[in-house]
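Read the figures in this text as sums done on the coordinates, not as results from a lab. Keep in mind that this is a model prediction, so the values were computed, not measured. Cβ atoms are built from the backbone, for glycine too; each structure is taken alone.
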Structure P
Amino acid sequence: MSSARDVLHNEGVVLLRAGEYLYSAEEIDEVIALCMKLPHGDGIGDENRLGVGRILVDPVDIARGERGYEPAKVDAPEIAQKILDIVASQKALAFWADCFGQDEVTVRRAQTNFLHEGNEVGWHNDHEANPQYRFSIVIGLTDDYSGGEFLARITPEDERRFRVNRGDVLVAKAELQHAVSVVESGKRMSLVLFTT
C-alpha cells in the first residue's frame, strides 16, 4: 500500500486494479447489482451530462436545500444502506485511512454516476462541492463502453487519462482538476465516495 500512497500524494491520483485493494470480486458484483436498482436522475450543472443515483447526501447539501436550493435526497435508502455496508464498512474505512495516510476516514457523500453514449463530466475539482473533501474514491462498475476516460490534470503541462474498468478503483485528491471524456458507446457506471 505504501507505493500507492506515495503515488497518490505525489501525483494526486492513483489507479488500483482489481486485487490491489480490499473489495472482493463478490462484493463488487453485489455493489453493481444494488447500484443498478438505484433511481438515477439527471446531474446538476451545464458541464455535466450524467445520471446520478444518490447513496449518501452530504450535510452541506442538506443545508443548501434548507436555504431554498433544490435539495438532494436519497430515493432508495434501503438499497443505499446495503451499498454503504460494503464500500464504507469499518474494514474499508481503515484500509482507505491507511492509503490516504490519515488516522480515520469519513464518507460524506456517495453516488453512482451513469454516463450513456454522448455523456461527459466537465472539468472541476471536488473542493468546489465541499472544501472539506480530502479524497474521492471512484469504483468502476462497468467495462462495456468506449471513451469515458477519467482525465486528470496533474499540472498544467501533465494531463493523464485513466480507464476505470469494472472492479478498478481510482483515488484522487479533492483539489485535483479532473473530468470524464465523452462516452462514445455503451454505458459507463461508477460509484463515487467523497471523503474527509
Structure Q
Amino acid sequence: MKQGFDISYCQPSIDFDQAVNDGYEFCIIKMSQGRHDGTIYEDDYFRFHINDAIAAGLAVGVYHFFGATDPDDAKAEAAEFINLYRSLVTPGVTDGAGVWLDVEAEEGQVLDQVDKVTLTAAVFEFILACNQAGIDIGIYGNCNWLDNHLDLSQFADYVKIWLSEPDEEPYWKNEHPERTVKIWQNSFEGSVGGIYPVDTDVMYDE
C-alpha cells in the first residue's frame, strides 16, 4: 500500500518536498468544479500544486467536483472537463494516482436535492464521456453517497472507487467486495508538508 494525500485551494502553501520526506508517495489534486449548469471552473491552485508535486517526485492524480443535476448538463460538464484536462495535464501524468469524479454535497446543497435515479444517470453520462475520450475516471464518495445517492450497479466493474471513510478501517470496502476500491481516504486531519488539516489516503496495490 502507498500513503498519499489530497489537496485543493484550501492548502495553498503545502511543502511537497517535506511531504515526500515524511513518506508520502502520491497526491490527488483538485483540478476543477462544476457550477450546476453544465459549466466548470478551474481550482485556483491547481497549476501550482501539480507542478510542485511532480517536481518533488510524487505520483499525481486529479479530481473534479461534480456539479451537474441532470444527464444533459453532465454531458456539457464532461466536455468542459475533458477540454480543461487535456489543456493542463500531460498524457500519462495521472497514471500513478488516477482521475476522479468527486460526487458529494452537504445536506441541503444542490446535489443533495437530486434524486438517486437522476444523479446516477448524470454521473453515468459524465463517466461515459470521459471514457470515450480516453480518460479512465473513477468515483469518489463517502459511504452515504455511494449507498444512498448513487446506484453503483449501473456502473461497470472497471469504474474504480475512491472511498471516503475516515475510520480505523475501510468498512464499506469490506462490505462491498464487488466493487474495486482503489483508494481509501482514511482521515480529514492529517498533517502533511507543514499544513494541517490535510486529507490523507491509502492506495491499494492492484
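Taking distance in nm of label points 7 Å out along Cα→Cβ at positions 22 and 142 as the criterion, the largest value within structures P, Q is that of P. Out of P, Q, which structure matches 0.97 when Rg/Rh (Cα atoms, Kirkwood Rh), for residues 110-181 alone is calculated? It must be structure Q, since only it matches. As an exercise: semi-axes √(5λ) of the Cα gyration tensor in Å, for residues 6-117 alone, calculated from one structure in P, Q, equals 28, 15, 11. Which structure is it? Answer by label: Q. Here relative contact order in percent (Cα under 8 Å, 6 or more apart) was derived from just one of the structures P, Q, and that gives 28; the source is P.
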